[in-house]
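The data blocks that follow each hold one structure.
Derivation of every value follows stated rules applied to the coordinates shown; laboratory data play no part. Here the structure is a predicted model, which is why all the values come from computation and not from measurement. Cβ atoms are built from the backbone, for glycine too; each structure is taken alone.
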Structure 1
């Protein structure tokens, strides 16, 4: 079941995101997120979670800026990846933005996560730009791949 997250979900959302992004430890400083960051985002944005038998399986962050939606931190418990949970969460994020009047959905990923770019292309996203990251979250210079899809 996919549902909108609330403040009770914050610790588990942070846990799942950090577990899913553990593959980035090679180039990322520290954890991907924290309960504090998730709680702050939840004040003005929406997280959707996948849940089964009371257990969270995955999460995705969505935000809206005018006619443009954004999703990020799409995460599935590593033991459950490649089972359709991520695709269901992405569909929920896109539908939420579509219902809010968005005509375009955007996202970004690090170029080092090369396996993700073909995945997002298969579900309709196209690369719109590749830019150097100015974030201090990374141990070394990386480039950010920005992608978009018409809704």
Structure 2
């Protein structure tokens, strides 16, 4: 199995576990004399099995990511961390640009408080464009890794 397939399987398992959680909740308590919609023992057994598989899969994905490198030479784990921080950085900068450009800078009279931008929006926008390009290139490297690297067991 390659990493991309493992990531898809992980997502599927997480969705199935969430569904089992809901199904189990509706089956564990019924009115006296009624039958539950599904047998809780079977749901619990399935939940246990899926959780065991998910745990093994997550460990294999993490081990693979920590022990393999991207084309840039950094480990996949470091690449994922960099991608996540790029997203945080871009979000904060986008918010700053929005705040600096959404308010009115004009005054109706001389007695009104004058608002003054504290950043050069064009400079921040240039930085945002640079970070977006870096994120796209990193995403491409991560995708290539995911679909060409075998999962380490």
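Which structure, out of 1, 2, was helix-only ellipticity at 222 nm (-39500 (n - 2.57) for each DSSP H run of 4 or more, over all residues; to 500) derived from, given a value of -24500?
Comparing all candidates, it corresponds to 2.
With Rg and Dmax of the Cα atoms in Å coming out at 14.7, 42, pick the structure among 1, 2 it was computed from.
1
For which of the structures 1, 2 does the calculation of mean count of other Cβ atoms within 10 Å over residues 73-80 return 15.9?
Structure 2 accounts for this read-out.
Looking at distance in nm of label points 7 Å out along Cα→Cβ at positions 65 and 81, point out which structure of 1, 2 has the largest value. Each step should come with its number before you reach the end.
Values: 1: 2.8; 2: 1.2.
When distance in nm of label points 7 Å out along Cα→Cβ at positions 65 and 81 is calculated for 1, 2, structure 1 comes out on top.
Determine which structure produced the value 0.96 for Rg/Rh (Cα atoms, Kirkwood Rh), for residues 41-128 alone, calculated from the coordinates; the candidates are 1, 2.
This figure was derived from 1.
When you work out distance in nm of label points 7 Å out along Cα→Cβ at positions 33 and 113 for each of the structures 1, 2, which one comes out largest?
Across 1, 2, distance in nm of label points 7 Å out along Cα→Cβ at positions 33 and 113 peaks for 2.
Where does the value 21 come from, among 1, 2, when relative contact order in percent (Cα under 8 Å, 6 or more apart) is the thing being computed?
Answer for the origin of the read-out: 1.
Output the label of whichever structure in 1, 2 has the greatest value of mean projected area of the Cα convex hull in nm², for residues 17-56 alone.
Between 1, 2, the highest calculated value is found for 1.
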